[in-house]
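Take a look at these structures.
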Structure P
Amino acid sequence: MIRAIFFDLDGVLTTDKTGTITTSKFFEKKLSIPYDEIIKKRVHTETVEELAEQYEKICHEHNVKFN
């Protein structure tokens, strides 16, 4: 019986060094928000909710809907 599944995003499931780089590249490609602007505004977060709030704010500043 499987009791747990662990995921390690940074450098394991992606070719980027961190998940922030991967996510920022995705936002740049899909939402046309400049990568440099995303990286400048991103700060370390402890929870997924805090991370989502940061990306929501960045999207709002660029008039892009965030879901």
Structure Q
Amino acid sequence: MRVKTDRNDACGIAQLVRLGWLKAVHVKAPKAPETVVEALLRVCEALLEELHALDRKLLETARADPVVRTQ
């Protein structure tokens, strides 16, 4: 086995490409994941707002119920 170096690795990969073992693939633009993350953060923020609203309603309902208040 040859000594493992970056140069030997590059030669091995080049040989695999020449033999047809590796195919070209599409690489997404670096900005693509940023757009997705921003959208997910907006969704997360909206869900948290809804959760807080539901929590407030639940507390209001519990405070208005005499059975719950005595517990």
Structure R
Amino acid sequence: MDEFELQSAKKMRMNVGRLRQAAQELWGRSLTEERDRRAQERAPANVSPRSLQAFKAGVTRKVLAELRAWLASR
């Protein structure tokens, strides 16, 4: 079980199955995959693990906001 997705589902007050389904519909990939893809795109090539974690935190806020907005529009 993906801890990030479990925490995100809890934060969004939905079950993890619905969160996974919504992410697949919106991005064609899991929430974790989308977050990691965006963090890797934005992070410099030689980023430290600690800095990568900071990039992921910023990306997490954005992807969750997008997912919330997408779900609200349906």
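Throughout, read-outs are computed from the coordinates displayed, never taken from laboratory work. Bear in mind that the values here come from a model prediction, so they are computed numbers and not experimental data. Cβ atoms are built from the backbone, for glycine too; each structure is taken alone.
Brief remarks follow.
- When distance in nm of label points 7 Å out along Cα→Cβ at positions 40 and 56 is computed across structures P, Q, R, the figure 1.3 traces back to R.
- Which of P, Q, R yields 19, 48, 25, 7, 2 [P(r) over Cα pairs in 10 Å bins from 0, in percent, calculated]: P
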